[in-house]
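Before anything else, here is the set of structures, which you'll find just below.
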Structure I
Amino acid sequence: MHLVTRSYFETFCRNFDAPYDEAKNFEAFVNYCAYSKYSGDSVEASDLAYEGADPGIDGALLFLDDRAVFSIEELDEIFETGRREYQVTIVLSQAKRSVNWSKQEIDSFVAAIVDYLSDTPAQPHSPYLSDFKRMFKKLYDNIGRIKGGLPNLHAYFFSAAPDTDAVEINAAFQIGEVALKKMGYTNETLLIKGHREVIHGLWLAADGPMEATLQTVG
């Protein structure tokens with residue numbers, strides 16, 4: 001891991017009293033970085049990662065405008081008590097500590113998302129991802145309340161590797177983004193190459209300390 005990446009990562013681990021192994025703590029770290037791009041609200045790190053079956057998705061977050069929503073009950077309350085439209089963004093992530101890129105890992109992440117969001121997923125899901133899928137479906141019960149008619153999907157493949165011009169890697173991101181768009185569930189649909197410079201930028205842009213109780217993927 002690059003010295004700068006490790007410095008930011010270790011600062012996160014100290015600030016959040018991260019008690020897990022490096023791989024699990026890195027998942028929480030990059031999910032915190034992503035969270036901070038969409039919301040300035042305080043958050044517990046237990047809301048940024050999860051335990052249980054891992055189908056290839058390390059983080060799942062839902063934002064209505066700049067508010068993060070963590071339960072179906074909270075989402076119901078928002079739609080029942082509010083009348084306005086919301087900008088809705090779904091954020092899914094995969095975290096890799098390797099400093100080398102793998103086309104197969106990118107393809108697997110895309111396949112995991114397509115399977116997860118399908119009507120009949122083949123992969124098992126943790127309770128957290130099962131609950132998140134319920135929130136995903138609830139959005140379409142309230143589609144008239146979503147700006148643009150559909151939610152946005154931002155899928156981050158985070159890697160400790162530097163940016164690369166490798167044709168096969170960039171093609172994997174381009175083809176993967178097309179596959180995500182073809183599902184037809186979302187409006188703005190992005191497959192983001194979250195290389196180390198992206199991680200650094202998100203970390204530096206994060207606003208203020210956040211609550212720290214870590215729960216990570218098993």
Structure II
Amino acid sequence: MARRREPHGGFTLVEVLIVIAIIGLLAGLLLPSLLGAKLQARVAATQATLQALRGALEQYQSRFGDYPPSSLAAFRVGMPNDTNLGIESATACLATTVGGRPFIEGFREELFANADKDRVSGNPTKWFFGDNQLREIVDDWNNPIVYFHFRDYAKPAPFSKYTLGGPTPQVCSPSKSSATATFHNPYKYQLWSAGPDSKNQNGDGDDIVGW
């Protein structure tokens with residue numbers, strides 16, 4: 001009498017292919033959600049940076065009676081280039097130890113960068129940094145935050161170049177409100193991030209604004 005063959009306990013090729021197809025389908029459905037959540041987290045982190053920066057700028061104005069200028073040239077400093085001037089000036093001013101503790105001493109270290117690798121002679125604002133690099137405060141994509149003092153809204157050209165998304169500078173200009181036809185934050189400052197695409201749109205598009 002012939003012995004009956006016992007069925008194998010493993011999966012058939014068809015079953016394996018079905019499982020692979022299901023896993024691929026689930027991954028395709030979940031991946032956009034995961035990427036979207038990560039993007040939103042980076043946007044939220046940059047919004048928090050802008051909020052903290054606004055608070056520091058207001059404290060600076062309370063101590064010194066004005067906001068940081070759009071360039072350290074206002075301190076009679078010879079600038080090594082014409083890139084990232086506004087945020088370099090704001091960072092240097094907010095790092096000052098004159099009259100009290102620095103306004104940004106609690107900022108996370110990863111928020112400071114030197115995108116254009118420049119340095120300045122001396123220490124014009126008596127900052128707490130340990131060298132003479134001209135640092136910028138950056139967003140979550142490691143791009144410098146754009147900063148303009150309100151006095152330079154109408155003639156921003158000397159302060160308009162920023163290294164965003166690469167070494168080639170992009171030209172930035174202060175933004176006007178479509179509702180009032182005047183500049184946002186007309187008697188203070190403007191600051192914004194170029195956002196996830198690292199392309200400046202002067203506060204429009206996916207830029208993240210601080211006003």
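Structures I, II were compared on relative contact order in percent (Cα under 8 Å, 6 or more apart), and the highest value belongs to I.
Could you figure out which one of I, II the value 37 for percent of Cα pairs over 15 Å apart, for residues 60-99 alone was computed from? Matching structure: II. Computing distance in nm of label points 7 Å out along Cα→Cβ at positions 12 and 36 for each of I, II, which one ends up highest? Comparing I, II, the top value of distance in nm of label points 7 Å out along Cα→Cβ at positions 12 and 36 belongs to II. Given 1.2 as the derived value for distance in nm of label points 7 Å out along Cα→Cβ at positions 28 and 44, which of the supplied structures I, II does it correspond to? Comparing all candidates, it corresponds to I. Determine which structure produced the value -10500 for helix-only ellipticity at 222 nm (-39500 (n - 2.57) for each DSSP H run of 4 or more, over all residues; to 500), calculated from the coordinates; the candidates are I, II. Attributed to the structure labelled II.
Looking at FRET efficiency 1/(1 + (r/R0)^6) of positions 132 and 188 (r between Cβ atoms, R0 = 35 Å, to 0.05), point out which structure of I, II has the largest value. Largest one: structure I.
Looking at distance in nm of label points 7 Å out along Cα→Cβ at positions 52 and 92 over structures I, II, structure II comes out largest. Comparing volume of the Cα convex hull per residue in Å³ across structures I, II, the highest value is found for II.
Values in this text are rule-based calculations from the coordinates and carry no lab data. In this text the structure is predicted, and so the values were computed from the model without any measurement. Cβ atoms are built from the backbone, for glycine too; each structure is taken alone.
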